[in-house]
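Values quoted throughout were computed directly from the atomic coordinates according to the rules given, and no laboratory measurement underlies them. Bear in mind the structure is a predicted one, so any value in this text is a computation, not a measurement. Cβ atoms are built from the backbone, for glycine too; each structure is taken alone.
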Structure 1
Amino acid sequence: MKVLVISGSPRIGGNSDVLCDQFLLGAKAAGHETEKIQLGKKNLMPCLGCEACAKTGKCIQKDDMEEMLDKLVGADVIVLATPVYFYCMDAQLKMFIDRSLPRYQQIKDKKFYFIVTAADTSHQAMEATLEGMRGYTACLPGAEELGVIYGTGAWKKGEIQNLPVMEEAYAAGKNL
């Protein structure tokens, strides 16, 4: 299978980004083809709401999104990962989701994992963030949620490495 991880964190090597790496290590160990896109390293502009893509199937903006859309369409499993800021997904992941509009109907029959990290220790507190992510996948034909990896109780960069969720992320990737 082709496993594509979308790391929304603007902080390369941050807690959600580290969990992405653990997931990918597990998926590689299981023999899957893997790739990670770090949105913090991409040139990505917000959707203009111009609806030009409705006619052409392509966005009028010239940035890194077109290449990323090709990868989304070609993946079997997609992991969406975000740090939780004020109980929402971060701006980078939200921009990415909005910009998938030109080809969202082609992002079909995909399996999804969600990775969320936050200082808050409550899984319940992550529900608002997860509802935004689930709202996206509800619009994708045949999308199936495989699970959520909660990296809660980690605020400062690197704190996630001391938590049991590291093994959970690895196991989720390995058990695809």
Structure 2
Amino acid sequence: MNDSAVEMQAGMARNFVLHQHRSLSPRGFLILMALIGFVSLIVGIVFLLLGAWPVLGFFGLDVALIYWAFKLNYRSGRLYEVVSVTPENLKLSRFHPSGRVEDYEFNPYWAHVRLTTDRPDGRTSLRLSAQGREISFGHFLTDDERRDFATELTGALVASRAAVGF
């Protein structure tokens, strides 16, 4: 019997947290913004000395827009999903940056994990389906992460079924 089935029999849930990867750390963001600001200031001063003073304002606007775009990107990166598998319940919870939470519950006996390649670009999509309902999730994962998670979640579902003797 594998470890997942042992955890299920002991009454413990398997919980998976799916979150987006951000390669630029907060410290890296500060360094990047300082460099962009410094270069924009120097080039803006050169244009100011050449008599093209409005260009300095546009460089400042560029820095502000880059900062705003990164902040929006970091905010959207706070979206995460939690998948909980117990012998009685499969629950997918999606936590939005705004604080809104979406919950989807399935009977683990009927639930299936579907990994499909139905997009023209060859990318995969991950879905949970059961009893006529289908929920797409893990949009922010890479294709390899989706494949790995589909295998892991399928194993947890099989273990949850074994824990109740099906």
Original post:
Quick one: helix-only ellipticity at 222 nm (-39500 (n - 2.57) for each DSSP H run of 4 or more, over all residues; to 500) came out at -10000 when computed from one of 1, 2, so which one is it?
Top reply: 1
Original post:
When you work out relative contact order in percent (Cα under 8 Å, 6 or more apart) for each of the structures 1, 2, which one comes out largest?
Top reply: 1
**OP:** Check the numbers for distance in nm of label points 7 Å out along Cα→Cβ at positions 52 and 148 across 1, 2 and tell me which is largest.
**Re:** 2
Subject >> Label whose coordinates, when Rg and Dmax of the Cα atoms in Å is calculated, return 15.4, 49 (choices 1, 2) >> reply: 1
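Taking distance in nm of label points 7 Å out along Cα→Cβ at positions 28 and 60 for each of 1, 2, which is largest?
1
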